[in-house]
Structure P
């Protein structure tokens, strides 16, 4: 069994940014960032449900981080949870979302977090710190990986920060982050890129 492949029993987590900036409408077809993110997430969940046998996990993050319970035998309810999301919160606790996903991964053999955001965390240093901490606590490089998928326009300063997370984060034992734009990947492509980065 290859660690670079999607396997039955892999743990798949979706974290969706619900900060107010996600209501900006700069996505394909005039959609808001949150509506486009929801559309793509539902398509991803449809694929993920074939592999994550105990149900995918959903996390929302803005000024608070919430893990929303789903089950393997109720795909419809998982989709409904995503459909109901609103972008109204006043901050973006990206670090908290990553920390929550790490806590949900527990002893799973291979976990991929799909973190969907318009990119700007409330605390960049906290994001770096939690990623560094995770890399120093995993037992192998594919135990926990992050596919950071941006939605909407990303300015050059923010792009530089995301590139650092992807390629050159100091004091990290492993490179566990892959950054893509949400519109350039499908589920399988994003999963593979997260593991092969």
Structure Q
């Protein structure tokens, strides 16, 4: 999934953000992360499952194995399973609940909102678009100035569309969602003569 966000996709998204900010005083920050937490528990669980399968094979196999190899084989299978899981988004999604993944994405977005300084703009016009690929979750956090200016119904519609784009994250669907958001921001918060640029335009990729 992260391979979809190659150099060309990143360049296109950077251009998209810059074009949006030319038309609005809002400060838009895009963050794309491979995942919002490590999911080590899922890795260990998959390792344990693989070791359990291996143990059953050794116990019930018609072949004879020397006893000394049993604990070694089990340990190797556990490590192998944990490693494979750590490289597979699909396995970690399968072994974690949706609520756990959604909470991880929300926590990651909330932390990034403050870490990236989005909460510190003078007119409170910061907007964070946070996409977490493993979780297939997109979070949108806006400062008070945005929420005051944009009608709640239209904002919630934009939020819904971006959430839908986050379920199957691709650069083109993300770009389309951002462009719609940009039109909404430009309508209610058009660029002023000053149009200060308080935050970096380039999206932040942690892949």
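Some notes on this structure:
- Identity of the structure behind 0.00 (criterion: FRET efficiency 1/(1 + (r/R0)^6) of positions 61 and 149 (r between Cβ atoms, R0 = 35 Å, to 0.05), calculated), options P, Q: Q
- For 22, 21, 15 (semi-axes √(5λ) of the Cα gyration tensor in Å, calculated) the corresponding structure among P, Q: P
- Read-out helix-only ellipticity at 222 nm (-39500 (n - 2.57) for each DSSP H run of 4 or more, over all residues; to 500), computed value -19000, structure in P, Q: Q
- Parent structure of the calculated result 13, 29, 21, 16, 11, 6, 3, 1, given that P(r) over Cα pairs in 10 Å bins from 0, in percent, for residues 21-124 alone is the read-out and P, Q the choices: Q
- When semi-axes √(5λ) of the Cα gyration tensor in Å, for residues 13-76 alone is computed for each of P, Q, the one that comes out at 55, 10, 8 is Q.
- Structures compared: P, Q; top value of distance in nm of label points 7 Å out along Cα→Cβ at positions 85 and 189, i.e. the largest, recorded for Q.
- Of the structures P, Q, the one that 24 was derived from, the read-out being relative contact order in percent (Cα under 8 Å, 6 or more apart): P
Since every read-out is calculated from the coordinates, none of them should be taken as a lab result. This is a predicted model, so every value here is computed, not measured. Cβ atoms are built from the backbone, for glycine too; each structure is taken alone.
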